[in-house]
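Take a look at the structures below.
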Structure P
Amino acid sequence: MDGSKHHEKWFVDCKHYRKGVPPIELRNLLTWAEAERPDVALFMTSGSLSNPAKGYLHAYQTNNRPPFKIKYWEKPQLERLSQRKASLLRMYDLADIPIRNVKAILKAEEEFFNRVWYDRKLALLEQIREGRDTISPEIKKGMFRAMREVEKKYRKHSLGPYDKFEWGMINGKLSALRWVLGDDWDMLDT
């Protein structure tokens, strides 16, 4: 490589057909390219060119010897070219990349909220047993009722206490889910 740059003018025609693109749909770009003389005339299709369209392009090149290259990119090549461009594909609603719906995100946010809340209550109970904290009997009764509901929903053995890594993961998940839902990063209030 000598470091030189080359500039090319490309004319692009995008086609979206359920079946193969027919030859008649190729004429506009070729006419435009004949008049304006780009370096490349590119057909991009969300599916494929029909066999007659490919034959038409081959005959056009053979008979006319245009001063520009004719290329076409079909679905497999477009997928290969865009496979690492998920955010671009999502921006134009072209992604087959699964994104969870809001209901699923809210359900996960509720679970991690409950897990963080429950673990904090276990820590509070430890502090009460050690005499470092107190709460009124009425609040304690309501807290135990809410803890039983969480235990019933998520199975007690799957709830804390967590080791430091697990605690970090659970808080990170809650923060990320809340961020997706519009809160600021690190919003971990329970």
Structure Q
Amino acid sequence: MKKFNITKSFHIENDVLLLGNINELKINEEKIYLTMDSLTRCIPGLVYIPKYNLLDNLIKRYRFNIDDMKNLGFFFNSNRDICETFPIINTNSNYPKINIFNTNYDKFNLIFDGAAIGQYLGGVDPRNIRGNTVGFVNETCVVKYNKFNFVWEENSDNKKILYVIIDNKKIRVFNIHVHCKNLKQYIE
């Protein structure tokens, strides 16, 4: 980003399936957006970075003895003035309090998957656990998606859209982190 003076950039891991257009997101173009799935962990499948210099504190304080998820979690908690969260849940009867996991839901009107939705729907990476792991409930993520139902519907362009049903309301899921690496199951 620095070398080529790139701004307003999305980092998207190659096992993240976008179910929406990133151009439709109403983003504060002065803040980094991260997907926090616990108070101390960020899943960087989808990250918005408006300016490379906003990452200076992450780079300067990066701890090589811990993983990227914990480093980004520490970065988020130490730099709240320049960081926002992509919501992984809305405020609802199971999760009634406003917190970093549902902040910005009213702005986006959809939720983002760090990894737990993809793990629940498609299973985990077979390098981590062998066999059929569909229905896996991520032990670290604060939201337990097995409490909810998911439905696929086609939109007017015949594209599949994923919804989660929460308190009898359909909420669109913007992306799926296909942890199992089997992208084929989602494109047929």
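Taking distance in nm of label points 7 Å out along Cα→Cβ at positions 145 and 161 as the measure, the highest value among P, Q is held by P.
Source structure of the calculated read-out (Cα extents along the principal axes in Å, 41, 37, 35) within P, Q: Q. Can you say which of P, Q returns 16 when relative contact order in percent (Cα under 8 Å, 6 or more apart) is computed? That value comes from structure P. If Cα extents along the principal axes in Å, for residues 73-168 alone is computed to be 41, 37, 28, which of P, Q is the source? Going label by label, the one that fits is Q. I have 14.2 for mean count of other Cβ atoms within 10 Å over residues 121-128, calculated from one of the structures P, Q. Which structure is it? Among P, Q, the structure yielding 14.2 for mean count of other Cβ atoms within 10 Å over residues 121-128 is P. Name the one structure among P, Q that distance in nm of label points 7 Å out along Cα→Cβ at positions 65 and 153 of 7.6 was derived from. Of the structures listed, the value fits P. Source structure of the calculated read-out (helix-only ellipticity at 222 nm (-39500 (n - 2.57) for each DSSP H run of 4 or more, over all residues; to 500), -4000) within P, Q: Q.
Of the structures labelled P, Q, which one yields 0.8 when distance in nm of label points 7 Å out along Cα→Cβ at positions 33 and 49 is computed from its coordinates? Source structure: P.
Every number in this text was worked out from the coordinates using simple rules, so none of it is lab data. Since the model is a prediction, treat every value here as computed from it, not as a measurement. Cβ atoms are built from the backbone, for glycine too; each structure is taken alone.
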